[in-house]
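Please treat every number below as a calculation from the coordinates, not as lab data. What you see is a predicted model, and the numbers here were worked out from it, not measured in a lab. Cβ atoms are built from the backbone, for glycine too; each structure is taken alone.
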Structure P
C-alpha cells in the first residue's frame with residue numbers, strides 16, 4: 001500500500017497536491033511519502049517480532065538523509081556498502097552498533113572509518129578482504145567483528161543483473177570452501193568471526209529461494225560448531241520484491257512466519273537488509289510533457305525526466321507504471337515515453353497504452369522510491385532532480401535541485 005491517490009481530479013501525495021508540488025519545485029521531481037515509509041518499515045519489522053532480530057535498511061536503495069533519519073527513528077539499523085554510505089548513516093543519527101558493512105571492495109580507508117565508528121560487523125566477501133581487515137584492525141589496536149558472505153548457489157529467479165547468489169556471481173565465498181575461511185579468521189589476532197551472511201538477489205517475488213538458501217546455511221552452521229566459534233548472527237540480506245506491474249510478492253508476514261519457524265529454536269540473532277520493499281512504492285517521479293510527436297511507426301511523449309533521472313527502465317528493461325497527475329479523460333493511445341537524453345535507450349516506458357497527453361501536462365512515474373535518485377547521474381550535464389518528503393500536509397525539501405554552478409563547482 002502507498003499514500004499516492006487521486007482526489008478531486010488530481011494526484012495527491014498524502015495531503016499535498018502533486019500538481020502544486022510540481023508548480024512550486026519544478027520537474028523532474030522525486031516525491032516521497034513519510035506515511036508509506038513508516039507503514040512499510042513497521043510492516044516488515046513487526047513480521048519478525050517473535051524472534052531476536054535487527055532490520056538493517058539497505059542504504060543503496062535510497063540514501064537521502066531525511067529518509068535515513070526517519071527510518072532510524074523507527075528503530076532501523078543500516079546495511080552499507082561504502083564509506084559514503086557510512087558517513088550518511090552516521091550523519092542521520094544511526095547508532096554505529098546497528099550498522100553492517102557489506103560489499104566486495106572495501107578500501108583500507110573505509111575499513112578504518114568503520115572501525116573508528118564502531119560498527120556491528122563487516123560482511124566479508126573474500127579471504128584477501130579478511131586479511132586486509134585484520135591488518136587494519138591490528139594496526140589500530142582494535143578487533144573487527146566479521147561475518148562471511150556465503151554464496152549458496154541458489155537461483156533467485158530475478159533479473160540477472162540483480163541476482164547475487166549463484167556460483168558465477170562476484171559476491172561472497174563458495175559455500176563448499178568457506179569453512180577454511182572461518183578457520184583462518186578464528187586464528188587471526190584482530191578479527192572475531194561472529195556471523196554468517198547471505199544475500200541471493202533483489203526483487204524476489206517468492207520466498208522459496210530464501211528458504212532454499214536458508215536450508216544450506218543451517219547445514220553450514222552445524223559444520224561451524226566444530227570450529228569452536230561464537231556465531232551469534234545470521235544475516236539473510238534483503239531482496240523481497242514489490243509490485244511494479246503484475247507481480248505478487250509475498251507479504252512480509254509470510255516471510256516472517258517462514259523464517260521464525262525455521263530459526264526460532266536457534267541461538268542466533270537474525271539480521272535482515274530490506275531496501276526496495278521499504279522505499280520502492282514510497283516514491284514517485286513527477287515529470288512534465290515537453291512535446292508529443294507522431295511518426296509513421298510510433299507515437300512519442302517527450303518528457304523532461306530522462307534515463308539520467310531514472311535508469312531502471314533503460315538498464316533493466318524495468319516496468320514502472322506511468323499515469324497522469326491530473327487526468328483529462330482523453331482516449332488512450334500506444335506511446336513511448338522518452339526523455340531528452342541523446343541515447344535511443346533513453347525511455348521511461350515503451351509501447352504503453354496511455355491517455356492522450358498534451359504539452360505542459362504532467363505525468364507520475366510510480367514505484368520510483370528505490371534505485372531512482374541513488375542511480376541518477378549528470379549525463380548530458382543535466383542537474384539531478386530535487387527530492388521532496390511529504391509528511392501529512394507538509395512538504396519538506398529533502399534535497400535541493402542541482403544547479404549548473406553546482407555541477408562545475410569541483411572543476412574550478
Structure Q
C-alpha cells in the first residue's frame with residue numbers, strides 16, 4: 001500500500017489586497033500542510049496538481065518560498081511530482097518555466113507529455129538525467145502520469161491521454177493521473193468546465209485516481225475523481241468553500257482519501273447589514289459598528305487572529321447614500337475588528353421618499369407626508385406639493401366615504417386647474 005499527499009492551487013506569490021502579510025499566508029499554509037500531512041504522515045510522495053505559483057513571472061521572494069518548502073521534502077526523501085496549471089504554465093513558444101527551474105534543481109519532478117509534433121512519444125518515462133518525462137513508476141507500487149494545461153482543448157486532450165496510456169508497458173498496480181481542469185456543476189459562473197463523460201476515457205484506460213486542480217473548492221466523484229481545492233482562499237467569496245489537502249492510501253487501485261483541513265489558514269468572516277429605510281445616516285453607521293461588535297462578542301470575529309472581514313450593507317436608506325463617509329467607516333471598522341483586511345461593500349439604494357415618518361400624529365399626516373414627497377420629486381408639481389398632497393388626502397377620504405364619481409372628477413379638475421400650477425421646466 002502507498003500513501004501520498006494530493007494538493008493543488010497553492011498560488012505562492014498571491015498579491016491581491018496590497019498587503020505583504022496576505023502573500024505570506026499562502027506560504028504559511030503550504031509549509032504547514034507539508035509538515036503535517038507529508039513529513040509527519042510519512043507519505044511516499046506528494047502530488048502538486050497545478051498552480052504552485054500565482055504568476056508565470058515570480059518575484060525572488062516567491063521562488064525562495066518554494067525552494068524552502070520543497071527542500072524539507074527532499075531532505076526527507078519524499079519525491080514531489082508536479083504539473084503546470086494555467087497560472088504558472090510556460091508561455092506559448094517558450095521552453096522554460098519556473099517549475100522547470102525547480103525540476104532542474106531536483107526539487108520536484110515535472111511530468112509533461114512529449115512533443116508529438118516534434119517526433120516524441122506522448123508518454124515517455126521520467127529520465128533523471130535529462131529531467132524530462134511524462135510519467136514515473138514509483139517503487140511504492142504507483143504509476144503517476146502528468147498532463148499539460150490544455151484549456152478549452154481538454155476534452156480532446158483526455159482522449160489523447162487515454163490512448164497513450166493504453167500503449168504504455170504494464171506497470172505498477174495503481175495508476176494516478178494529474179490533470180489541471182474543473183468539472184461542471186461544482187461552482188457557479190464557470191464556463192468551459194469538463195463534463196463527466198469527458199473524463200471517462202482515462203478511467204477506461206486504467207486510471208484509478210484522477211488528481212485534479214484548478215477549482216478552489218473541494219469535491220470528489222465516485223471515489224476516483226478528487227479535487228482538494230486551494231490551500232488558502234483567493235478572495236472573500238471562497239471563504240465559504242471547503243478546501244484542503246487529500247491524504248490518500250492506495251492499494252492495487254483501491255483508494256481511501258481523506259480531506260485534511262486542519263492547518264494554518266487565515267480566518268475569513270462575512271457579515272451583512274440590511275437597512276430598512278428608516279435609519280438616519282448616524283444610526284446606520286452605528287448599526288455597522290454594532291454588527292461588528294456583535295460578531296466579536298459571539299466569537300465569529302476573533303481580533304487576535306487578524307481575520308479578513310467583509311461587511312455588506314444593503315437595503316434602502318432615506319438619505320443621500322453618498323452622505324456616508326465609507327472610507328472613514330471602513331477604517332474605523334478595521335480598527336475595531338483588528339482585521340488584516342476589512343472590505344466594506346456599501347450597496348444601498350435610496351428610498352422614493354425621505355421624510356421621517358416616526359412621530360407623526362396620525363394616518364392622515366403620514367399619508368400627506370408620503371404624497372408630498374412623491375409630488376416634490378415631479379418637476380411639474382414640486383412647487384405645489386403640499387397643496388396637492390392635501391387635495392389627494394381629501395380625494396382619498398371622499399372616495400372611501402362613497403362620494404359620487406362626478407364629484408371626485410370635479411375635485412381633481414379643481415386641483416389641477418389652479419392658476420399657480422407649475423409650467424414645464
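Given a computed value of -0.60, -0.85, -1.31 for log10 I(q)/I(0) by the Debye sum over Cα atoms at q = 0.08, 0.11, 0.15 Å⁻¹, which structure among P, Q does it belong to?
Numbers: P: -0.46, -0.84, -1.35; Q: -0.60, -0.85, -1.31.
This value belongs to structure Q.
Taking distance in nm of label points 7 Å out along Cα→Cβ at positions 249 and 305 as the criterion, which structure among P, Q has the greatest value? Please report the intermediate quantities before stating the final value.
On the way: P: 1.8; Q: 3.1.
That would be structure Q.
Figure out for me which of the structures P, Q the number 0.90 belongs to, where FRET efficiency 1/(1 + (r/R0)^6) of positions 265 and 329 (r between Cβ atoms, R0 = 41 Å, to 0.05) was derived from the coordinates. If you can, show how the numbers build up before the last one.
Details: P: 0.10; Q: 0.90.
Traced to structure Q.
Comparing mean count of other Cβ atoms within 10 Å over residues 25-32 across structures P, Q, the highest value is found for P. Each of P, Q could give relative contact order in percent (Cα under 8 Å, 6 or more apart), but the derived value 20 comes from P. helix-only ellipticity at 222 nm (-39500 (n - 2.57) for each DSSP H run of 4 or more, over all residues; to 500) computed as -10000: which structure among P, Q? Computed on structure Q.
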